[in-house]
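Structures are listed in the sections that come next.
No lab work stands behind these numbers, since they all come straight from the coordinates. Every value quoted in this text rests on a predicted model; they were computed, and no experiment measured them. Cβ atoms are built from the backbone, for glycine too; each structure is taken alone.
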Structure P
Amino acid sequence: MADEFDRPVKERRRWGARPTRSDRFGRFSEAIARFLGTPRFLGYLTAFVILWLVWNTYAPEEWRFDSATFGFTALTLMLSLQASYAAPLILLAQNRQDDRDKVSAAQDTQRAERSLADTEYLAREVAALRQAVSETATRDFVRAELRALVEELNREDEED
């Protein structure tokens, strides 16, 4: 439930609603592409190839199904088939990731624009406050003015 809050409302799954075919296939291709890029997959593939080579090299002749004399043609074909399916699945997953990145970039741009507007507003407010504060008489200013008035009055009294 909580993981659905990170998606827009229109993309959230409703009760009983099923994802579209393209979305299911997209998720499937992403899962395969993620698995193909793991050390686990490389380990499985390496073990499979080693097992294949050992079996078709050291097993009794009638149990072998791929000949070393022909360069393990069946193994080559299987690895080519795996690569021919892996490449498009990886490209599909990359395209989906690019789409997500575009949406994220657009949201980041909107956030940055809002942040800039907020910053500009706050800068204007701070400037207005500075201006208002600079027009306000401070204690020292009032004291200086009062001293000047007292001195002026004292001078006038002395002249009279």
Structure Q
Amino acid sequence: MKCPFCGHVDNKVVDSRVSKDAAVIRRRRQCLDCGQRFTTYERVEEMETFVVKKDGSREPYDRGKVKSGIMKALQKRPVSVNKVEEFLDALETGFQENNVREIPAKELGEAVMTWLHDVDDVAYVRFASVYREFRDVSEFMAELEKIIAARKEAAKG
């Protein structure tokens, strides 16, 4: 494993922990050259899942791309990276367990939006505004009104 600080390839494992669902091993490593510590995650290499785009083209599912979109929506919001990682782990475990070889981009986006809606309303609106490509303020306001109505309903019951 290459050190992200100095690029040296010799390091030692300082600590290993298995995730709650035993799907991932988190390893704390220390570079033998510069002494810096860094974290790696080890998971079984599983079958490849493809995302089917609107135009019908296919591209390999990219965890980093999905995470990047989520993190942009969560910028300056009180949601931990660990919570995002747990969501992505659960999403990908679902792909494997259900033998999902292809997932429509729309379905993937909806899964992210559903999760964000449950986690943080502001992040949900940010993501939805890009994902749903709101054309004007009225579409944006309609989405906000749905959230407000849901909050009022939850407060009642």
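The figures follow:
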{"item": "Highest-scoring label, criterion being mean count of other Cβ atoms within 10 Å over residues 67-74, among P, Q", "result": "Q"}
{"item": "Parent structure of the calculated result 0.15, given that FRET efficiency 1/(1 + (r/R0)^6) of positions 27 and 107 (r between Cβ atoms, R0 = 25 Å, to 0.05) is the read-out and P, Q the choices", "result": "Q"}
{"item": "Computed -27000 for helix-only ellipticity at 222 nm (-39500 (n - 2.57) for each DSSP H run of 4 or more, over all residues; to 500) - originating structure among P, Q", "result": "P"}
{"item": "Structure from which 15 was derived, relative contact order in percent (Cα under 8 Å, 6 or more apart), options P, Q", "result": "Q"}
{"item": "Computed 77 for percent of Cα pairs over 20 Å apart - originating structure among P, Q", "result": "P"}
{"item": "Source structure (of P, Q) for mean count of other Cβ atoms within 10 Å over residues 99-106, computed value 10.2", "result": "P"}
{"item": "Which entry (P, Q) yields the derived value 2.3 for distance in nm of label points 7 Å out along Cα→Cβ at positions 35 and 59", "result": "P"}
